[in-house]
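Read through the structures below before going on.
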Structure I
Amino acid sequence: MVSYETLLVDVADRVATITINRPDKRNALNAAVRREIIEALDHFSSDDNARVIVITGAGDKAFIAGADINEFAERTPVEQRAVMAERRIFDEIAGFAKPVIAMINGFALGGGCEVALACDVRVAARSAKLGQPEIKLGIIPGGGGTQRLPRMVGLGTAMRLILTGELIGAEEAAGLGLVDVLVDDAELRTRTYDIARAMAAHSPLTLRLAKAAIRGSEEMPLAAGLAYERELFITAFGSNDKREGVAAFLEKRAAIFEGR
């Protein structure tokens, strides 16, 4: 397994876990974290032992408490434009072919909330707090918050959260649709990995196709999305996993999927 400076990474039961390991900084995103998350995703993209990715933060205080403000405090617009022209973790996570689950333990603020928004499923402990407080610093969300949050919770709610910088509890976030699964703190890991393993038990090829179809719905008009879904459905029919899945069902046994 590759070693990292700012991450803890492991794989078990076909689920890879990426843990941002800066608890003394509340797992704030700095250049090293961003670079290493992309490196880890690149590694797991071709690792057949990792069918699902879980992203979380070390400790119980923070998932990711935002960007490392010290790192960008003195940047000029030209310098910031250059930074944002590079590969960005938010887009890399959203566009990752395999399912990605955010396990939210503690604060998910600013860039941390945007990482959660980019994931496919968000599981949060009841004690978690989420928000986009960038406006309090005289800036706006820059990792997709102004685009992904309205699509998830509605325009008015996104306006309220972004324009006030208000932090909300996980229970309210779940009611708004920002959190998909809300659990007691003690159950966070168990519930997250139950979901991850349930996904990982299925065909890795089919997981990719289903995720692509669902993500397509964010970008396409309904007619185009239905046509895209149809083509991906037909693609699945040409796979060994489809033949294995149907045979296993008819033979009343567990399927053995290989991703082909």
Structure II
Amino acid sequence: MNAKRIAILETRLGQQLVDLVRQRGGVPVHAPALAELPDLEPQKIAALVRSLEAAPAKLVIFQTGVGTRALFAALDSLGQTPTFLRLLDKTMVAVRGPKPTGALRSRSVRIDRQAADPFTTNEVLAAINDVPLKGERVIVQRYGVANAELDRALEARGAQVTEIPTYRWSLPADTRPLEDLVAALERGELHAAVFTNAEQVRNLFAVAAKLQKTDALRKGLNGTVVASIGPVASAVLREYEVRIALEAKPPKLGPLMSALESALT
């Protein structure tokens, strides 16, 4: 990467990305753009399990690995895991990608439908396209924000949708690194920016808006190599009129870093 300065906005795997950039000869500029806050209320999980015993769901959709693990941790604390597993055994289980798949398999959960690569809402809906849902309960494990597109599509098919919040995304408590990043982009000091989540885009532009530098941020990003992890992040970048230089295929960190290294060298 020839000492190129590269913005990293990832939080959870931020240090891993920083290390990958350094190993390839780049200079990482780390500005975490997301805070993951717990959003699980044990009493509501217990009530959901009771309600499923009385009125079973036709389908349960798991969207993320971290959310799936958080849900089972809450169930463990309540002593409700055996009951929930028994209920899942009688329910169709769909997953959005490999991370929730791994989390469920660690609990020996049968998986009936899997979204295809690149694991977006469109692929989730395609995987369950033939499942009759009119008048049926569908449980959706929420990720950092409500998946309004998925909920609307399920409801349009007549489903009664219930979301299980597990965690939510927010701006970091300290936004100074993001403010500094906006300023560095405005000054043209960066060569690339790596986006691994759609909410990173929204939060970065929210910080810029507070600084009254939205146009400066857009111009700064468009003067760099913008790397996107996949189609969901890319869609939000396009909403903000940011040009995407590359999108990882498949949407994973390894292919993303390899494509970025090629683009910069």
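Each value in this text was obtained by applying a stated rule to the coordinates, not by laboratory testing. Because the structure is predicted, anything quoted here is derived from the model rather than measured.
Numbers for the structure displayed
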| item | result |
| --- | --- |
| Source structure (of I, II) for P(r) over Cα pairs in 10 Å bins from 0, in percent, for residues 60-179 alone, computed value 14, 47, 32, 7, 0 | I |
| Per relative contact order in percent (Cα under 8 Å, 6 or more apart), the highest-valued of structures I, II | II |
